[in-house]
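Just below sit the structures, each encoded as structure tokens.
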Structure I
Amino acid sequence: MITWNNCDKNFIKKVEIDIFRIKSIAEKAFQRKKVIDNLKESEENTSFIVEGYYEVIKELLVAYLLRNGLRSRNHQCLIAYFYAQNPSLEGEAKFIEQLLYYRNRLDYYGESIPTDFYKRNKQEISKIIDMLEKIARIN
């Protein structure tokens with residue numbers, strides 16, 4: 001996992017907090033989740049379901065950083081910030097990194113995400129999305 005110090009020095013930019021933008025990004029994440037939740041699970045579409053849930057998580061992490069006046073130039077630093085702010089959630093951070101790995105293998109190499117990975121971890125994915133909704137929320 002990339003360190004937050006490396007990210008902060010090289011890949012993070014301070015930005016003005018824009019509540020409308022943050023809410024919009026989070027809302028789109030939940031619209032995406034709704035679509036994915038309604039997909040029928042099959043061998044054929046498991047990769048796209050996992051990829052979609054990763055995108056929901058990534059968008060919520062983007063909202064989380066923006067809520068704190070930061071913008072990241074890469075996905076790894078979104079995860080590093082989450083972990084730096086929530087050190088007790090190391091397991092969740094590592095799991096998000098694993099989702100990123102699978103998503104990148106799909107997007108850049110055309111490799112399918114194992115169906116058994118999704119079946120074993122769908123509750124963990126749901127738990128992480130619910131948790132991120134709470135910490136990224138803007139009232």
Structure II
Amino acid sequence: MTDQTVNIGHLRSEQRGLKHSLLRGWRRKCPNCGAGPLLRGYLKVNDVCTVCREELFHHRADDGPAYLTILIVGHLMAPSLHIVFVTWRPEPLTLFTIFAVGCVGLSLYLLPRLKGAMIGFQWAKGMGGFGNDD
């Protein structure tokens with residue numbers, strides 16, 4: 001088994017690629033094989049990957065994805081709101097509507113992707129139950 005074929009079984013945490021795990025999680029795919037779905041529904045994590053049978057119920061994402069989503073959306077939208085207001089001075093209702101829709105849309109887009117990336121990070125680092133028992 002070469003380093004390229006890491007789609008089956010449990011790997012030691014030093015053999016798990018962080019970059020690949022984060023990208024697979026961002027795409028909402030299994031951090032082990034990259035083929036099976038990580039999530040069922042919007043945020044519910046599958047207990048086991050349907051392709052490689054990797055156990056995924058060990059994750060401890062908890063509130064981390066929500067905090068990261070708030071952090072990113074806030075840092076993108078607050079300066080944008082200030083720039084738009086100072087530059088064009090739109091009506092308050094127009095400004096509110098545009099930025100409310102933008103905040104909600106960006107939050108809904110980022111939340112499951114950040115949850116997948118956080119689970120991929122935990123898997124790559126062997127955190128929680130993702131580590132080997134030997």
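Brief remarks on what is shown
- Label whose coordinates, when helix-only ellipticity at 222 nm (-39500 (n - 2.57) for each DSSP H run of 4 or more, over all residues; to 500) is calculated, return -24500 (choices I, II): I
- Test item: FRET efficiency 1/(1 + (r/R0)^6) of positions 101 and 117 (r between Cβ atoms, R0 = 25 Å, to 0.05) calculated as 0.55, pick one of I, II: II
- Taking distance in nm of label points 7 Å out along Cα→Cβ at positions 61 and 85 as the criterion, the top structure among I, II is II, with the largest value.
- Of the structures I, II, the one that -0.54 was derived from, the read-out being log10 I(q)/I(0) by the Debye sum over Cα atoms at q = 0.12 Å⁻¹: II
- Relative contact order in percent (Cα under 8 Å, 6 or more apart) from the coordinates reads 39; which among I, II: II
- Among I, II, structure where distance in nm of label points 7 Å out along Cα→Cβ at positions 53 and 77 as derived comes to 2.8: I
Read the figures in this text as sums done on the coordinates, not as results from a lab. In this text the structure is predicted, and so the values were computed from the model without any measurement. Cβ atoms are built from the backbone, for glycine too; each structure is taken alone.
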